[in-house]
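Heads up, there are several structures right after this.
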Structure P
Amino acid sequence: MKNILFLHSSAELYGSDRSLLNLINNINKTQFRITIILPEKGPLVDELKKINNVEVFIKDIATLRRKHLSIQGLFQYTFNFINSLFYLINIIIKKKIDVVYTNTSVVFPGGIVAKLLRRKSIWHIREIIENKFERKAVAAIVNLFSDTIIANSKATASAISQNNKKLKVVYNAIENTENQIMNRSVSNKDEIIIGMAGRINRWKGQKLFVDMAEKVLIKNKAVQFVIAGDVYKGENHILEDLKSYIINKGLEKRIRLLGRVEDMDSFYKSIDIFILPSIQPEPFGLVVLEAMESELPVVATNHGGPIEIIENRVDGFLVDHKDASEMSEVVLKLVSDVSLRKMIGQKGKEKRKKVFGIENYVKNISKIIAEI
């Protein structure tokens, strides 16, 4: 049996959190003994503690974020980084860890300690860093201190490494939800609800979503819009900026900000069309799979991971990420055409089951861990 230490940078239930949860929930516990370190208490901790034979520790392992790019921030990060190294050395020796599995690109101590203690290091990359200098710096560290790099899409892989010997692409997947969502009922309703879900930040495209809503409402008033998600701790100014953007367009009665949504199944059931409006390349887009599983027609911007998931106009739609004109046209067509919504939703669910099944996801990652 191999002892695996997972390091992750969040304790919430956004895309990368749910991907980790899906893996831990389904991996063979007789083959791997699982220890996980998370930075704080949160819903991910609660879910992981429901799984037998999984040990969870709470420790804020140094995670590099934009807020650290200042003199004070670098001082705080350096102090936490050194503290994290000693903490990990103790845990790895005490738990007899064989493989350190870092589940994000910006947690560096795990790979470094693995190298120091001659343990194997797997780095699972789930982000595409926009800034070229930052991306090159992170890529250099990841390539130096990893034995294997897993990328969640070809788009992510090309941004992090050219080392084909180390690099593996494993698409994210979700569990089947037939018992929860059965043959979505699609009908002509008085009001159509259009939703998006994701962390509220600069690149997830909430403002592009608002621009689309504005254009749609000019031609069709029988539509409501919802945004699920919240900001990182300490970034409330981004949320306030989004609220002001909505108010300045006079859309506060048409666009609801739901905050962090614990029950995503209920969220998907409550909407009719799902949008992924990322203005920078999405590393993968787990919410696309979840929406497909819920038989929702998906409209996503045409770069990054979604172009590896969606076949345009067959099982979803890919639209321009630079402005909201094409997105609004597609949404208006879906709003007015019940049969199109139903057909795209069913095709999406078929694609999800056929290509993005949890069994293959867990099998591929288990094989990588076993063979490293």
Structure Q
Amino acid sequence: MRARLRTAGAVLAGLCLLAGPVACGEAGEAHRPGGPASGPPRIGVLLPDNTSRMYHFDKPLINQKIHQLCGDCRVETVSAQHDVATQQRQMDAMITKRADVLILDAVDSKSLRAPVENARRAGIHVVAYDRLVEGPVSGYVSFDGAKVGRLQAAALLRALGPKARTSQIVMMNGAETDPNSAWFKRGALSVLQGRVRIGKAYDTAEWRPEAANANMSAAISALGADHINGVYAANDGLAGGVIAALKAAKIDPLPPVTGQDAELSAIQRIVAGEQYMTVLKPFKPEAGAAATMAVMLARGQQLGAFARYHVSSPTTHGIPAVLLTPLPVTVQHIKDTVVRIGMYTVAQICTPKYASACAKAGLTR
């Protein structure tokens, strides 16, 4: 990933240094005036779709936290239905309405750069949520992507055990257009390289499970069904596509497959022994941090000590950031993670199809 973590003792090298100070904005620079002069603060929340965790879990938590911190704030939430052009139009509409702050989970980090620049010119702050969008954003909230990759890779090595050094894996990485993908990949490779053989590696178009399925089928044809000992899948959607391809090839037992996002279907696959692990990114602290940032910026406050990290994108240096800690989830951790925080109930996980597997895993008695 091009975003780079900076602590107080480390100075980051930004990729856009060669472009010069005109092309590369600084997150800490003075914000241009032009936003609403009076009235209650207005905050827009732009989400990529209405089917993912972002919409069902994060949306109500963001709204709740904003109103907890700012009783008179007005919040408008929209979904782009995973369409770049739709999200660009939604950004333009909120700029026209003179919002104070936009919380943006971008469908595509590069394609939303122009609307982010338009927002800055209009005096509107943008908080990049979960995915670092290009352009002059004022703050960023997500999880430490490199750590996500390291957790996935470490879990895969544990699953392979003493045979890891003689094992061969396939890497199913995320979309090249998503800066998070490179961060996950870099973290994973820092653990995997030199410890396991990587037979094939793919960047998966638009994070689509069907693309992962096709890539995995190609890997099976190239490497042989008996020569794939594990699969690094960057998220749960890709893991689902990978596992479907492994099943179609009649590979039994299934090799360990990683994931990310703790989707309900992934948790059920873990219970059933089809997927080895996922990574939980607790949504409540992420939503709360984004809401807090938005309210602070709407009130003209500096993010200061609240955002103790800084990241850099290809266009902007020193973006104040909150980077949260992800958690690995294997079958032994389900009750103490996703169930404990209220993400899913045991009843939601343990449908009749998974009843016996849930009993075996100790989720039901």
Structure R
Amino acid sequence: MTTPTNKRIVLVTGATGKQGSAATRHILALPTSSPTASETDQGGGASVQQPVEWHVWALTRNPSSPAAHALAKEAERNHTSDRLKLVQGDLDVPASIRSVFEEAADEEGGDGDGGIWGVFAVFEYPGPGVKSDREKHQATALAQLALDFKIHAYVYSTTIPAGPKPEDAIEPAHRVKVQMQEYIQKELGPKGLNWIFLRPGFFMENFDGRLGPLCVTLFRDCVKKDTTITPVATDDIGRVAAGIFKNNELYIHKIINATSGPTTIQEMIDGYQRATGKPIRTAPAFLVKSVVRFNATPKNIIKQVERNHEARTKTGECPTFEAEVALAKSICEIRDYEAWTRWKIAEGEHGKGEEDHGDVNWNNVSIFKLFTGRS
């Protein structure tokens, strides 16, 4: 006889993007597990509860898109397709997202209050230098829905900030994320929202692919030599997110910094050399320096990473940074650039470990946008 299971549904926004697909993959990979002690202990005595089974509702504007099909194919390959559901919804239309919550609430087998159990909230990056309040509107509406439907764990993927105040963020999209963190903490947390902030560092994928040589050269030749950045692979963001959901009660109202740790670009270059036996690809230095001289986009990237380094290492403005990194590393191993490069080689460029669910200009960044600041 098959043992009945408690079905926990996690709604993943941006599910066809790098972060969302990684979170989807690793949540579905969580083993069926027993409830925690606090979940089984009710009224002073242990009660028998069903094992937990993890499901993902992957939110997408177009379930028929190639990226959505790729997500479904990956789940099929990993034998988890029976626990993945592609759901249609538009974060710009809150009513469509409410319908998803209501649909889940009507399904049998939900845990706790029924329906959506957790939310992994990641929002589309508008591109470098783009001034947009789109995430503010989307994140406000989604967090309110999570509160209304009594979600057990609302994991908001934000960013490691340049400093403690929103105005420290030179990049407009990062400034919005810091503002949203403050809003959720001060306004919705006291009302009962079980928020958890997952703050990724600088994506390792920025040093890969078509943009990689430009990004490596920008950091090598235009950033102060002792400046450290906080790299993380999107696959590891997904692993941390899955670990948070697995033991959500440990992380309610916590800030978790997902990064392998502060490192210089030279340390990353050396790690790549050790992993591959060859030098990392770079762009002509004179070209990158010329673009920086005349364009605000790469110039602001430099200012922001240097501001972040100073806040972490010199001014004492981020006293909890190391503890928040340690919290992420207590959830799972977070690979440094060398280890991630070795993993990519072992898995293949688009192997089973990292399906390409987006276009070549991932994260709304392209060579044209990076060096012109134009859409």
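Distance in nm of label points 7 Å out along Cα→Cβ at positions 121 and 169 computed as 2.5: which structure among P, Q, R? Only one of P, Q, R returns 2.5 for distance in nm of label points 7 Å out along Cα→Cβ at positions 121 and 169, namely P.
Assign the value 3.1, calculated as distance in nm of label points 7 Å out along Cα→Cβ at positions 153 and 337, to the correct structure from P, Q, R. Matching structure: R.
Coordinate-derived values only; no laboratory data. No experiment lies behind these values; they were computed from the predicted model shown. Cβ atoms are built from the backbone, for glycine too; each structure is taken alone.
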